[in-house]
1. For distance in nm of label points 7 Å out along Cα→Cβ at positions 31 and 343, which of the structures P, Q scores highest?
2. Work out the source of 8.8 here, i.e. which of P, Q gives that when mean projected area of the Cα convex hull in nm², for residues 151-286 alone is computed.
3. Consider the structures P, Q: one of them gives 23.8 for mean count of other Cβ atoms within 10 Å over residues 167-174 as calculated from the coordinates. Say which.
4. Of the structures labelled P, Q, which one yields 1.55 when Cα Rg over 2.2 N^0.38 Å, for residues 215-334 alone is computed from its coordinates?
5. Please state which of the structures P, Q yields -18500 when helix-only ellipticity at 222 nm (-39500 (n - 2.57) for each DSSP H run of 4 or more, over all residues; to 500) is computed from it.
6. For structures P, Q, which has the highest computed value of FRET efficiency 1/(1 + (r/R0)^6) of positions 47 and 159 (r between Cβ atoms, R0 = 35 Å, to 0.05)?
7. Consider the structures P, Q: one of them gives 20.4, 68 for Rg and Dmax of the Cα atoms in Å as calculated from the coordinates. Say which.
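Since every read-out is calculated from the coordinates, none of them should be taken as a lab result. All values reported here derive from a predicted model rather than from experimental measurement. Cβ atoms are built from the backbone, for glycine too; each structure is taken alone.
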Structure P
Amino acid sequence: MEIKFNNPKAGMITHEREILSAVERVFQSGWYLLGKELENFEKEFSNSLGLKSNSAVGCNSGTDALVLSLKVLGVKEKDQVIVSSHTAIPTITAIRSLGAEPKFCDCDPETWVMNTEQANSLVNNRTKAVIAVHIYGNSVDLDKLSKVQSLLIEDVAQAQGSAYKGRALGTMGAMGAFSFYPTKNLGALGDGGAVVNQDGKFLDQLKMLRFYGQKDRYIALEKGGINSRLDEIQAAILREKLKLIEQQKLEKARLVEKYKKELNALPIRFQKITPNCEPNWHLFVVRLETGSLRDQLAKFLLDKGIQTGIHYPLPNHQQKIFSDYKTDLPETEKLAKEILSIPMYPGLKTNEQEYIIEQITAFYK
């Protein structure tokens, strides 16, 4: 049996007609950028988060969502941005694209998200933003970052649909940055992203920044504008995909529950859910006792036709391109050597999951 690590098509194939109809609707409209599909998606996405209809601004990618968030908070060259090292590289490249400097903090050894106590201790007069990355669908403990709420950007790229204390992630910081990369919880058929500003303070500025700094065509009012538009086709597709988010959240929860139940007796660890978090799982990640064991299991599964992943094998503070900001983060470094991501996505068949469980169990016999 061959099982892909991720298969975004599997979760959409039963809704092919609706998705293709949305694309056809855009084609027939003759309007492909900054039109009604984007306007309606922004309203529907805002409402799905429990916010007013004008709280979201669509953009080109999750990375751009972070860049735009940093810009409106006034982050400039040499400013400091506190961020956990255990995140995808784009989180850090967004910071560096503005000439700002990442101040890396460690992760919690159980939840694997930002160590909030350390993050708070790093705040100084150069700190202009704190990026809380909600990793794999699990939430940072946001109550413990309340003192920096005005500087807080939630990176929700891996946690669309997750909640903290009953509120949607991305709605509790100054800004929320979302990614619609195809494999994300809400995935387009290409790149896409959105910025959420719950109090509306920065919405006009965000809309200008994503459109070259222009409020109206050919009249630029905002410095630092870029080209970062969520196109009409992706917006139309996302409107259809948004209808599936709760159904797919339940499907993934069942997959995760089965994995935990069936693998619980083995010497592997699972990510602990942050108190008050209701996760919408993006990835299912297990942690082994040693790095060598992790690599052995990955090879064993691949030989059995099962693809796996590592999210992430080299922490950002150890990346060569960020060597100016190198530090010692023992929990992050240990975690990176021991984690393995197992297939878990909408459309993963029961017999496929059972085969994965059988092979992991066989590895330990």
Structure Q
Amino acid sequence: MQYQEFANGHAGRLVSSDGVWAFFPNPLPPQMDYRSELVELIAQAETDLGTLNGVGGRLANPHLLIMPYIRREAVLSSRIEGTQSTLSDLFLFEVEPDELPQVPDVREVRNYVRAMEEALRRLEELPLSLRLVRQLHATLLEGVRGQEYTPGDFRRHQNWIGVPGTSIENARYVPPPVPQMHAALDAWEKFLHVRRGFPVLVQCAMLHYQFEAIHPFADGNGRVGRLLITLFLCERQRLTQPLLYLSAFFEGYRDEYYDRLLAVSRDGDWTGWLEFFLSGVSSQSRAAVRQADKIFDLHGDYRQRLQKGRATGSTLATLDRLFENPYVTVSGVARATGKTKPTAQRVIDRLVKAEIVEEITGQRWGRVFCARELLRALEEPPAERE
């Protein structure tokens, strides 16, 4: 990390750490020039987010959207950190975790889902805090790559960011040393609890940058930081359901995502980072609404097909569960409905006859069925900037 690249002091200052320079970010908020273009972006992002928030109220069972959306976010946020699991891998793992072969990275992605679900439950009783951040981290790293890095504890040693194998002397970025890290975290938490004086999306963007700049864990910082975006917006009631996931946008523009974060530290370019973040909120909100419309349409179409054949309650309940996970097995339907396996097989046979699911293993035993059309709708690529 070169001294001259970070020495302007607009977003923080350099401090010495074992003979190298490290970046110590200034407490939030920064001095900002809210020019008219930025104000317009804030207003547009708030409008698009509000439209998305209204989508959840259109469903009697919001889990039809929430569960697959959380899983898509988990896959894409983990992919930014180098995992190779797909949404399909995760769904397959969850449908029969003890019987189906696993992709090595799938448990790491599954931990992301668990961390999100646990944090959303805790937010009903506790505010966002450093305590909750540590709990998120502990869940993320439980039993997976990085578990040797003291899950749930802030780092005790200097870390740095660069290509794999890079020495600290050649790092792209060096976060604050441990003593300054704790001071920065205390300031970050104070700003986290500020509830007046800033547009919520601006505060969210600033908090995300600052968390990444502090880099308080030995591993898993990016995933925790991206989890906090959705949790913050839910806590501030900008989202009644966790339907906004920016990892799709960050994955689609990964290089710019990292460059924009670094430009704040190097040049104090808060405007560039905020414009990028707000663009992501708008693009991803609109994409999520379009995706939700497709899912609603599919759900309505599938119910009509089944009701023409006088579908049973178990069949319609199984259809709803397909929208939480497009893969299904006979044993899974039997467990979920409390019916026998022969009855569960008849339920699946009705879904096959209605051309909603098809068998994908070609086996006689241990067969798995998939709603391919629904899976394609859930696997849509990251949103394009608009």
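1. Details: P: 4.3; Q: 7.2.
Of structures P, Q, the maximum of distance in nm of label points 7 Å out along Cα→Cβ at positions 31 and 343 occurs in Q.
2. Numbers: P: 10.2; Q: 8.8.
Going through each structure in turn, the value belongs to Q.
3. Working: P: 23.8; Q: 16.0.
It was calculated from structure P.
4. Numbers: P: 1.55; Q: 1.48.
Answer for the origin of the read-out: P.
5. On the way: P: -10500; Q: -18500.
This value belongs to structure Q.
6. On the way: P: 1.00; Q: 0.35.
Sorting by FRET efficiency 1/(1 + (r/R0)^6) of positions 47 and 159 (r between Cβ atoms, R0 = 35 Å, to 0.05) in descending order puts P first.
7. Numbers: P: 20.4, 68; Q: 22.7, 75.
Going through each structure in turn, the value belongs to P.
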